[in-house]
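What follows is a group of structures, each given as structure tokens.
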Structure P
């Protein structure tokens, strides 16, 4: 074999590896986007549930206006936060904390604890929180795989030049683990 043939074979191998790595990165990036969309759907369901929860509590705990206002403000901030940003994670963390305080005040109101509508809303909230946690784990797994993919050889050679940048994890902090259990309070 001549030098030209060997060089052509090497170029073809590098090109094939490059195309395979590029296609793999595109697939991983799409998985990250889709998994974040799953989180977003669950958070929107939670956002939609909050006004009903606040109205139910308002009827029984009218003098808890500060807590109710905190939940409404936190919900507004979570809805307004840029999607996929660190600000969104912070706003969702603040909303979880406000919801935890809202659920906790029910302990002081036996009639509220016994209200069927409140119990149903509380169960829905617990279900949504569980779904958010699962979607967040899937998203963070997809981000981890994607970030590792853009740092692996041969993708590392061209990933940045083709616009493949590392993604950030969707972390709601340690408070999230405590709050996710709050809706499960037994009455």
Structure Q
């Protein structure tokens, strides 16, 4: 009897803790947690497929939803750039105890003002742009970067695949 094709593996379970440090986030999005969790899970799923990883440990990400002023301080402190940016990620590094059921990936900070300005300028919804930034940040936490052209191409391809599973258009497609 022929075997049925196995379904695509489900998205991994991911722990996402969110701290809303800037109240205007609540006006912009009723509940950002499900969006952030779905985006994180999509990024992790694509990275696992790319690396052929079968890790059973639950990844955990902490997210701070902040304003541009707080982001500017973080960007200056950690990157030496005295201006706000849309997202920063801070990898946790390797967990000391490899038998833990969870795997802390790190922390992410996202600035509302910058996100809203960029979404408007790029003709996107705040939700779609937020999901893109979360996918991007989680890939950074997993060790991906865009410092060289080949690395950028690899990371952007994973972003496109993850976002497609979320119904979000290719953020790197240049409009005609």
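Every number in this text was worked out from the coordinates using simple rules, so none of it is lab data. This structure is a prediction, so every number in the text was calculated from the model and none was measured. Cβ atoms are built from the backbone, for glycine too; each structure is taken alone.
Among the shown structures P, Q, from which was the value -14500 of helix-only ellipticity at 222 nm (-39500 (n - 2.57) for each DSSP H run of 4 or more, over all residues; to 500) calculated? The read-out comes from structure Q.
By the measure relative contact order in percent (Cα under 8 Å, 6 or more apart), tell me the structure among P, Q with the highest figure. Largest one: structure P. Comparing FRET efficiency 1/(1 + (r/R0)^6) of positions 26 and 130 (r between Cβ atoms, R0 = 35 Å, to 0.05) across structures P, Q, the highest value is found for Q. Here Cα Rg over 2.2 N^0.38 Å is compared for structures P, Q. The highest value is that of P.
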